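No value in this document is a laboratory result; all are computed from the given coordinates. What you see is a predicted model, and the numbers here were worked out from it, not measured in a lab. Cβ atoms are built from the backbone, for glycine too; each structure is taken alone.
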Structure I
Amino acid sequence: MDKTILTAVIVAACSFILQKTLNNLLYGFVILVSRPFKKGDKISIRQMDRELASGTLIKRTPLHIYVKNYERDVFIIPNSVLENCTVRNSNYKDKVNYTNYIKISFDSDIEKTRGIIEQVILNNEETLNTEENTHVILKTSDGGLILEYNVRTEDVDKSFDVCSKIKEDIITEIQKHKDIQLV
């Protein structure tokens, strides 16, 4: 085999292998220059109708961003993925809406679960929710039903603590009912 052909094959193979890394570096540079968010910002990353991550940006590298959610899980997202995503930075506004969810089994009492979620939100003094703007949306997924709800707070600094407390209170209340099973 000719050395030129062998070199071309090796270069092509290396390019293919490094493509993802190079894309991540490129979009890492774009993020660095455009500065859509900074460490400590509360962000939500959505791709089409699916949330990839939501929480506090804890680290940004040339290849990835790290987002810690309310349950203290850390999501590591390649920078190149952000090209096809919508990133909401909650630090840019007051009166923050945060969407969260609870997943229950198909045979759970939906209306009772909806009522529990609404009451926990309305009973929390830190929310701006009223009966008129507290809604629970039902969706289906593999393995269960998803009940999405919005929590409104005065500002982003209160939002994370309030949302964490509300989710904890919802889970505690649901666990008191045998006709509702968390998934």
Structure II
Amino acid sequence: MGCGDGFYTIGYWDRGQPRALTGVDAAAAAVRVAREKSETRTIRFEVADVHALPFPNNSFDLALIQSTLHHDNDPASIIREAFRVAPVIVIHEPNGNNPGLKVIEKVSRYHREHGEKSYSSRQIVRWVEEAGGEVQWRRYAGFVPMFCPDWLARAMKTVEPLLESVPGLRALGCAVLVLVAKRK
């Protein structure tokens, strides 16, 4: 859900060779690019609204919400829809617990112009539970935010392993949150 131009979807295919893989995105131009880039891989790319997917209930083993919630005004409905089509969901999102990310959202012209926002892990867990799910696994990773200048990214990469190894610090400092949740 939120496959964009297919970059990550194709990478998942290449690494995992799943039986079947479908990527959806609302942007028709991005889906066209994904289809072209997929070459001979048997990945199905579709233009679709992630709030109302054109698939029957339980169509998939797993639904991945790939960095989509922070672009949306109704992220809870995306989570509900993911659980409708799959019993297990994976959510990959910017870590909304990170105070640095909150600053970036306020000062970055890109983030302001695109209405980008991040959500705390507590809020995402609440949406999962309200949708009838239960979090099975949660991890925070990375330290370098998107659109970070190269000089700063190199410096941040040097302290990333330490940050990722300290529980309280990683929950506040890491750039990405990944959740795996199962329908109850």
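When FRET efficiency 1/(1 + (r/R0)^6) of positions 107 and 131 (r between Cβ atoms, R0 = 30 Å, to 0.05) is calculated for each of structures I, II, structure I comes out greatest. Ranked by distance in nm of label points 7 Å out along Cα→Cβ at positions 11 and 99, structures I, II are led by I, which has the greatest value.
Quick check: 18.5 is what I get for mean count of other Cβ atoms within 10 Å over residues 51-58, calculated from one of I, II. Which structure matches? The partial results should precede the final answer.
Numbers: I: 18.5; II: 12.2.
Working through the options, I get structure I.
Across the set I, II, volume of the Cα convex hull per residue in Å³ reaches its highest value in structure I.
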